[in-house]
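Taken together, the values in this text are just the output of simple stated rules run on the coordinates, not laboratory data. None of these values were measured; they are calculated from a predicted model.
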Structure P
């Protein structure tokens, strides 16, 4: 697996995190999250896509996409919902809030002086948790969010499942994730200066750690972008394309630099990634260009040359095909709606 390739993608798609709240639940309790797109304005205004995650600090619970089989979560487990599906966290499988519950209420509540929120799910304190709590079984969960770009090309997001569950045992004794989850609660209680910034950066690190551990558990024969990074041949090719997107790549040159035949590279790349290397490169170049347009003052021709296009006109056509708008319009739109 090429760690640099993963890092390249995470930088290009502007991964950024936020710890929003932690839950202290006394059974029975339930909390339901609406689709991520409906609460982005309240949590991470300006982001294109948002992933919600939950980490169990103490006790156990269940997590599931709405109307799908639940997954049991034990202490130190982490669960993510990468595609933004509505989901339920509860003390027992099958629990749902009453139909009259306002599932967005907690996300639009007045912001505390310093994040994260601290929520106690007991009885009717929250409209998302109208159950008679007070049982002996207690669970503490940290809940947070990760924002990232989905356009024009995010191969990582497309490769992630709807539910990503990483057990604490998979994270291993050498993982710092459990310490991070406890720190989120400590920061919520102590409200020390800089606490929000610390938790934001650690949320991003948590995501990277979970993805890396997930890749390590992929079964043999698995395909997709993450499995392709793990494959020695395809991983080398991806690393080369990401390292030098402006190079005048051809299939012949790429196969030579990756030390394999053209046919082998083409076949293995299509098997794992689902498209030929040069098609992948064209899409990745547009993502790199989008980042340059958004984050720099480079002229359009400079951006075009920076991603391997021979002319501004050719670049503008390719960029418009990928995004639906011209590069200059993209730049204006991104800066006016940025986070």
Structure Q
């Protein structure tokens, strides 16, 4: 699509767009609102007086929250393809239904999952989220098993711009000289992390593995702000970074955030049941053939703990120095000496 042919949607134009595409019946009064922080795409909720509602996303060349980054609008095609590809494998309906996709305008209209709560809020309270973790484990296991080694997917999920942009923030920028505004003690410890050649070599090796276009279809951003809870049922959003890659990465990102919230509360051991539930459900759904190693997943989790503490995308919990220092030590330890089972991980708590 030529960028000049795209017409940026506005809140005023959105009702007419949805009527013209047959999503909304003519004559209805639509209320338009912003459903949350949109980091990557322009996102709005459109709601009829009857209560029926839709989420509308438009991918534009400049990222919504970070316009200094310009990335191919093909990312919205990738999201639509991800939902299409995983639908036969999504037995429990974790992904939202696609209501309409306008390729020419890079607009995706999705089922609205409200009212639902973000998973990170439940984790911050210390809620028991094992049922949600089991469902997520089953979903990831089924998708990774069902797409592993499928040669037809490589071209359809060629998403290198988004993969590399995301990867740079996870695997490189926190471990090279930077000007991230960190609290004093955290900045001092971050300098020590950057100077640890053995640790940085391991992280670089994981980055190389992340960039390899082989493995299975990965969502690549299975973190709690992309996960909603409707009761105990999780819903998974925003696969704009989806690509063919290492399935251990998907599992590791999820495990990292289960650990992060427990460590922040000073109750690291409390994450053990959720970690074990996730891995057991994943292993059973995936099967033993080409099953990723738990140690690989938890090493990726360690890198995620580090970047959420000393990188650009820090969590609110890591703003507290004592919490940040605990997260750094656990993250570095998991990268250098990754435990090979949930039981071995629990023994470290």
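Remarks
- Origin of the derived value 18.0 (Kirkwood radius over Cα pairs in Å, for residues 98-249 alone; candidates P, Q): Q
- Structure with the greatest value (metric Cα Rg over 2.2 N^0.38 Å, set P, Q): P
- Looking at relative contact order in percent (Cα under 8 Å, 6 or more apart) for structures P, Q, the greatest value goes to P.
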